[in-house]
Structure P
Amino acid sequence: MIELKNIVKSYGEKEVLNIESLKISRGKICGIMGPSGAGKSTLLRIINGLEKPTSGSIYFDGKKVSFPPELSLRRRMTMVFQKPVLFSTTVYNNVIYGLKVRGRENRQKVLQAIEFVGLKGMEKRNALSLSGGEAQRIALARAIVLEPELLLLDEPTANLDPANVEIIENLLLELNSKKNTTILIVTHNIFQAKRISEEVVFMKNGFVIEKGPTNKVFSRPSASQTAAFIKGEMIF
C-alpha cells in the first residue's frame, strides 16, 4: 500500500529520519516500535502529509505522492494522536466534524461510530467532560466515521489505564477484521505491538533496523539491537 524510498528528514543540521526502503502492506496492522527519538512519530507525520521529507519519495498504491499530497489522497487516510484534541461541544458534533468538512453529513454513520467505540448514549455530553479513555475513543470514532483506508495512530494508548488500553486494542482489531482497514500504530509498548500487530517495524536513531512478521521478529529477531529492545535492555 505504501512504499518509502530514500526518505530523509532533517531539521537544520539534525537528521531525524533516514529510511532507505520501507513497505507497508495493505489490510494489516503494523506496529512501529523503538526507543524515544527513534523517528517513529516523524515517520507517521510524513506518511500523513503533515511533514515534508527533506528528500526521498513516497508511493501510495504505486503512485508517487506529491507534497502537499492531493486532497483525494489525504481523504483516504486519517490520524489519531497521543493526546486527543476535542472541540468544546457535544460528542456528536465532534464525531460529525470531518464529515461536515467533506460535505458528507450522515447522522446514522455518526451514531454507529459512537456505538462502535462503546459510548452510545453520550452523544449530547460535552466532549471536554469525558475521561481520558473516553476522549481517546471519541477521537477514534471521529477518525473511523470517515472510513479511511489507512488509519495512523501515534501512541493512542500511552496515557490510558489498562482497561481502556484493552478496549481500544479490541476496537482496532475489530476495525481491521471487519473493514480491512490498514492500521499503522506507533507504540513504546512492545507487548501491545506483539498483541495486535501482524507486522512490526523496529526503529532506532531514525533508521529502520528491522521489519517483518510479528511472530518472527519477536521469536527470532535478525538484528541484535531488536533483540536487546525486546528483552527490555537499555539501548542508545
Structure Q
Amino acid sequence: MPAFAITFQTFRIGSEIHFAAVSICVIAAVAASCIGRRWYRKRPEAERALRIAWAVFTLLTQVVAAMWYAWPTRFAWRLSLPLNICDIVAVLAAVSLLREVRWVWSIVYFWGIGLCILGFIWPSLTHGPDRIEFYLFWLTHLQIVGSAVYLVAVRGFVPRAGDWAVAQVLLALYCTVIVPIDWMFDLNYGYIGPADSPTSIMGPWPARVFIMFAVQMLVLALLLAPPVLLSGSTTQAEKARG
C-alpha cells in the first residue's frame, strides 16, 4: 500500500496532517475575526449575519456529531455521550455569538482557550482525513477557539477576575458531576476519570484530578492578561487616529 494511503487513513500527533489541520484552523479563526472586526463598525448588519451563520454552523456540527457517535452501530459508552468539556463549550460558543450573556462569554473564553485548545496540541484522534470523525474533531475545536477569539477581537470582551472565578466554580461543578460518573462506569470524560490517558503523567487517580485543577487555575488566570493588553493597545490606536 502506498505511503500516502497509510498517512490519510491514520492520524499521528506531530505529523504533516496534524500541522496542516492546525494551520487551517488558525487561518480560519484569524480570518473570521479580521473580517468581523472590519465589519463591526462599518457594516454591523454584515457582522451580525456572520455571527449568526457561524453560530448556526456550530450548532449543526454538534447535531451531526451527536447523531454520528450515537448511531447504534457506532455507539460506545466511553465516546458517544456528550459529556466532554468541548461538547459543552461548543454549544455555549454558538450561544455566545447570538447573545451577550457574561457568564457564557466567560466559559467560552476561559474553557475554550485555556482547556479546549489542548485539542490542537494533543488531539485525542486516531482517524485520518478519510473518516468523518477527523473533520468533526477539527471543526468542533475550530468553532470553540475561533468563537473565543472572536469575542475578544471583535466583540470587545475583556475578562475580569470575577469572570475567572465564575469559570472556576462552574468547572468545579462539572468535576463534581463527571468524576463519579467516570469512576462508577470506568470512563474518562473530561480526562478526569481513572482510566489510563495522557493525564496519567500527573500521577495516580484520584490525586491527579486535584493536581490538574490546580494547574488549570494558574493557566486560566494567565488568560486575564492578553485581552486587557489588546484592549489598551486598541484604545491608544483609536486615540492616535482621532
Structure R
Amino acid sequence: MQKEITSWYSPALGEEMPIATYGYYGFALLLVPTAAADFLEYERFQMMDALAPYINEGKVKVFSINSINNQSWLNKQMEGAHKAIRQNQWNEYVFNEVVPFIKNSTSADTPIIVSGASFGSLHSMNLFLKRPDLFSGVISMSGVYNLMEYTDGYYDEQVYFNSPAHYLPNLNDPWYLDNIRRSRHIHLFSGEGPYEAPDAAREFAGVLYGKGIWYELDIWGQEWRHDWPTWRAVLPHYLATRF
C-alpha cells in the first residue's frame, strides 16, 4: 500500500497541519479522528490494514487529517466562545485547504466521502451538511449529533451552527437541502453495546426523514461496543457493500 505524508502551514489554523494519504486511485475517503487524536490514529488502530484490500485494488484512496478538539471542545482551560471560533477555523481548513489537496491528488470530479467514529462522527456529519457541494456523502460511525454533549454546557450561535441535531431541523434553504438530498451515501451506524448511543442515531435519522433526506440507519447488536474492533468491522463492510 502506498503511503505519503504531506504537511503545510494552514492559514485558517495558524499552524502546520499534516495529512496522510493511502493508495493510488478510487473515490476519496476523508477520515476525521476521534476525540483528541491525530492524523495517524486510524493507522495505529489497524484501520488501514482492514481497508487494505479496497485501497490496493484502487476502489478507494484514503486521506486522514488531524483534529483540533484538544484546542477546542476538549480544552478545559479555554472559554466556550473561543472553542467555537477554533472549531470554525478547522471547518475552513477542511473546506478550503484539505478538499483542494484531495482534488489535486485525485481529480476535479472525484467524489469525496467523509467519515469518522465517535466525536469524528459528529464532525463528519457536520462537514457534509455544511458543504454538500464538496462532499458526496458521509459514513458516520458511533456518533452523537448534538454538540452540547462536548461543550460542558456552553451554548451560543456557533455551537448551534456546528451541532447537526440543532440546526438541521430548522434548515429550509433549498440550496442546502437539494444538494444534501442528492446524496445516496448518508450512512448512520451504531452498535448497541457498551458506550454506544443507538438512540442518538435513531433520533437523527428521524430528523433526516423529516427533511426528505435519504439515509441508511444501520444498528448492530449488543456485542458491538464503542471501540476500534467495531469500527474496523464496519468501515470495510460498508466499502464492500455500499460502494
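Laboratory data are not the source of any read-out in this text; all were calculated from the coordinates shown. Note that the coordinates shown come from a computational prediction; the quantities given were computed from them, not determined experimentally. Cβ atoms are built from the backbone, for glycine too; each structure is taken alone.
Values for this structure:
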{"read-out": "Computed 7, 34, 39, 18, 1 for P(r) over Cα pairs in 10 Å bins from 0, in percent - originating structure among P, Q, R", "value": "R"}
{"read-out": "Distance in nm of label points 7 Å out along Cα→Cβ at positions 175 and 223 - structure with the largest value, from P, Q, R", "value": "R"}
{"read-out": "Entry that produces 22 once relative contact order in percent (Cα under 8 Å, 6 or more apart) is calculated, selected from P, Q, R", "value": "Q"}
